[in-house]
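Next up: the structures, one after another.
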Structure P
Amino acid sequence: MIKRKLKPEEIELLVYMIKDTPEGKKIINKLPDLIVEEMDDGGMGSLQVAVENKDERLFMRELANIDLFDIDGVPLFISVNLDTNGDFYELDIFKGDFSPLKKFPSVPL
């Protein structure tokens with residue numbers, strides 16, 4: 001898996017989704033420094049925060065979600081998930097027809 005920093009459009013979507021949550025400010029401040037890995041989801045765009053050494057984090061709960069559409073009109077179901085420590089764990093993107101994401105979703109206007 002390729003590890004990388006978040007892209008500007010990923011940060012923009014995450015900030016939009018979590019800015020009004022209790023954990024939002026703490027997570028938003030860390031976003032520019034996070035390293036993520038693209039998840040093996042068939043190209044739907046999901047990302048997991050990468051950690052050094054063995055990853056023993058577990059999914060705890062969904063912090064925020066939004067339903068958008070890919071540019072081909074297929075629904076996208078997007079969730080920001082936290083781990084058992086209450087830290088940002090993953091950006092989960094599920095495309096309704098399981099096809100690869102055509103364009104990373106923009107923040108709604």
Structure Q
Amino acid sequence: MLGYGPKQLSEAALQGIDGIDHAYLAGSWAARYLGDNGAFPHDIDVVVVGSPDRDDVTETLVDAMRQIGQDVQVVFRSSASWREGRDVFTRTVKAGPLVELELTEQT
């Protein structure tokens with residue numbers, strides 16, 4: 001999981017996609033990655049912050065997770081929405097386990 005799992009696949013898949021400011025793995029998969037006990041996750045939750053082409057991001061992540069037989073749920077938030085955290089979903093996700101994806105900065 002650490003060498004060829006959702007984190008590495010997501011990072012590779014999202015490299016080079018314009019408009020992504022940050023991306024995170026969240027939910028039960030992030031919790032397991034960070035050492036919390038629990039059942040094996042049934043899907044991978046990815047939060048994408050910024051303004052990328054949503055179809056491109058979703059298609060890319062779905063294709064990447066197929067390599068390891070996992071489903072992916074992608075949630076998008078604008079940078080302002082993520083920063084301000086006014087909606088319940090964003091506040092809940094930010095308060096829970098998050099694994100930041102390391103993406104190369106676009107020039």
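Rule-based calculations on the coordinates, nothing more; no lab input. Values in this document were obtained by computation on a predicted structure and should not be read as measured data. Cβ atoms are built from the backbone, for glycine too; each structure is taken alone.
Comparing mean count of other Cβ atoms within 10 Å over residues 49-56 across structures P, Q, the highest value is found for Q. Taking relative contact order in percent (Cα under 8 Å, 6 or more apart) as the criterion, the top-ranked structure out of P, Q is Q, with the highest value.
A value of 4.3 was derived for mean projected area of the Cα convex hull in nm², for residues 17-64 alone; which structure in P, Q was it taken from? Value 4.3 for mean projected area of the Cα convex hull in nm², for residues 17-64 alone corresponds to P out of P, Q.
Among candidates P, Q, the computation of helix-only ellipticity at 222 nm (-39500 (n - 2.57) for each DSSP H run of 4 or more, over all residues; to 500) that gave -11000 used structure Q.
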